[in-house]
Structure 1
Amino acid sequence: MALFILFLILFPALSFGQTMKESRLQVWTVGDRRWTVEEENRYGKWVEENMTEDFFIRHRIPVDCADVPYAIRWIYARIAHLPASATTKDLKLIGHWSTQWGRLPTHSQWHKDQRFRKALFHMLTETTTRTLPLDTYPIRIALDSVTPGTAFFVTESHSGVIGRVVLDGSHAHPLQTWEATVPAKIQQLNRRNFLTPRPESTIYSGIVKFRWPVFQNGRWEYLPVKQYPFYSIEQYTSAFYEGHANFVEAVAWRIDPKEYDPWEKVEKVIGTITRYLQGRVSIVSEGFKRCRGGKCPEGSDLWEIYSTPGRDGNIILLMDHLHQIIERNDLDQEVIREKMEAIPLNITENLSVSFYHLYQNYLWLSHQPGDSIEARWGLRKCEMILSRIESAKDSIDFVERNYRKRDPRYANFTIRQQREVLRRLHEEWERSQCKGQREGK
């Protein structure tokens, strides 16, 4: 609150001092409503409470990775009647005041507001990860500034938003993100642990917040980035990384520096994974009913609803994290096994698997909605190892084609991850003695 009061003292005229006449044709009205630190906190609470995997599916909004931060920000601003703007690819500033869609009807509910939806779709086609540095500013990495709704981006390759900040040790990283994939389409959001390479100071990538549009000099524009309350370039300094292996680890320590008891950590991570798995049961069951026999081809609306690549990816990361905790702390394997086997998961009326089975077989859960229930839950191991190998190879080919020249650092980062996945899959193929099937080379 003290920071908010100081901001008002320093910049009263810029934020509130000028009056303006709003047009009945503009996308939405804001009156005297303006962004403040308190409004940022309300925004964060809304993101945490309202964003779900199917948010953009329910509201029929096609997005890609760069669209997620912009779309969420604009939708909340429309709901709260706050200013919102974006810099287009030709460096023009558009926003809530724009009038080119004034012929379309408006509505009190944002998702039924044709004028807003048309403006939103236009804005999303005119913005990219290249425009994000123009609409955001870098922030200090602390609990009061890194809140839900905070954006992040990796050069011109990828972006997302912080969805939740978890401070109980139940996740692999305290920052949980919402992300989408390319190309733009109506799709599920992926819930992930925060994971990005070191940010670039030349374009101020990394963890950022949106700038606040202010009305001055007879028009809407931005304040200089250094005048925003959370501004900091600490994430680009060498001191930020001291004592940490990488950017991701340094961010985690800044947000939640607590050292957890290993057994307490194991209990909490198992609880988190169990909740994800239980939520997966109904999706898999319904998906099998709706999609078997090729009824949900990849890219279709039903495939987006009933496939689980994002959820499964999160489960894989959490299972990896659980393995690391147990091995790093030399915890009693037999006690762990008994604990896991005591957690059943009823995947059909007549079939159940234990948490321990999934702990051993999480790498080959199928995310394809038309696959059998057995394949979806890792009960056809060798078949799924082959599928995962081909998928990892396809991912590497895709990154090479699309990012090698444009963003070699991101390409190297992503390909290293996929090659590690391949290495482990090949090891499991040998360990599982998957004979009689042709291994992908």
Structure 2
Amino acid sequence: MKKLFGTDGIRGIAGQSPLDAPTIYAIGLALAHHLGVSPRVLLGMDTRESGEWIATTLTAGLMEGGASVESAGVITTPAVAFLTHTHGFSAGVVISASHNPWQDNGIKIFGPDGYKLPDSTELAIEDEIFRQLASSTAPPQQTVAPQVNDADRADYVRFLLAAVPGLSLDGKRIVVDCANGAASSVAPQLFAELNENGGGEAIITHASPNGRNINESCGALHPAVVAGEVTAQKADLGITFDGDADRALFADEHGRVVNGDAVLLLAARDLQARGLLANDTVVATTMSNMGLEAALKRSGIKMLRANVGDKYVLEQMIATGAALGGEQSGHIIFTGRSTTGDGLLTALLLLDIVHRSGKSLGELVADLKVFPQVIVNVKVREKRPLEGIPNVASAIRAAEDELADSGRVVIRYSGTEALARVMIEAESEPRMRYHADAIADAIRGELGV
């Protein structure tokens, strides 16, 4: 069982284990040794103030292990995945904690094919990290920042534009919320070029990072913000990214939030209509709403559920040959186009669907009727198996027994934070909330901070 890697890399509070200097240095050493002789590694980061010192410490470990290191600077996670694969790097590393607060940071790794590392590889790297720490190998006092190649960002923008040739804003007024994160370095240039292709207006917001305002009252964690801005600006559509821009959420012309489930629905229907939806199958996760499953079924599309985490969605997509998959939170994966969730690519493909349909975003997703759903996050001090805690297990069973075929109960630990997530869907909203609170209270009583 992995101890450092979660569902999306290694995360924690910057400066504290496992993101203290000795561990970060050991991660660099272990990764370099895993990659073999004279590997080339690409680094990218989001806008957190801890990113620079983590990058220099990690670089010291990588170089001590025999690797050469190039930096793309502040750039999105999917950009690193793309550049790693297309530019022949041995690995790509992103220093980011995605949607977490600014005090956190993280290290996620892509292989030379642009895909996130499988669990078995992460476990092997972990073993060496612990061996390096046990040997008391300390990082050097003087570290050198990796060389930044600004051309990498331009290459990624060209890739995005090539994915939807000829796309323009088509006279539309669009609000783009960059979450004061990595999208701030790419989205302004990207949407400026779309403006040049055809009349329209992109209103860029929250693109002034200061190291501490990433995800703060903006971005995909707060989609109501861009939805409100769409209404205030009388815009046609809103787009909002998370801190590293591997996911995107949207707002329609009425200022209503459009989440990843809705994006999966309209993308699946579009691909199906063009004969591109392999096996008429979509891969979602245990968190996707029952309403999505019902809407897809009406279109003759089968929905499979994977564990939460876009790497697990992708694994099931590859295993089943599915062309489309994603998460309610906004990670959307189009096989053949990307190796991981890419918020900017998703935004362009959605704009293209809207353009070709001749309809508004609100019209395209109007028939998605969602079941009432609630998610309660409980901070925990440890992650003990919930089925082994009698009070918690009893509360879960009570919810499952009562809701039966009229709802769903999904209880899991976050793979990136010290949280237990209680998700319940039900036709009856009062019973849904009753059981969500009962289970959350039981967890809080046993494991709460």
Please state which of the structures 1, 2 yields 2.9 when distance in nm of label points 7 Å out along Cα→Cβ at positions 86 and 230 is computed from it.
2
Among 1, 2, structure where P(r) over Cα pairs in 20 Å bins from 0, in percent as derived comes to 23, 54, 22, 2
1
When distance in nm of label points 7 Å out along Cα→Cβ at positions 142 and 166 is calculated, the result is 5.8; to which of the structures 1, 2 does this value belong?
2
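Taken together, the values in this text are just the output of simple stated rules run on the coordinates, not laboratory data. What you see is a predicted model; the values in this text were computed from it and never measured. Cβ atoms are built from the backbone, for glycine too; each structure is taken alone.
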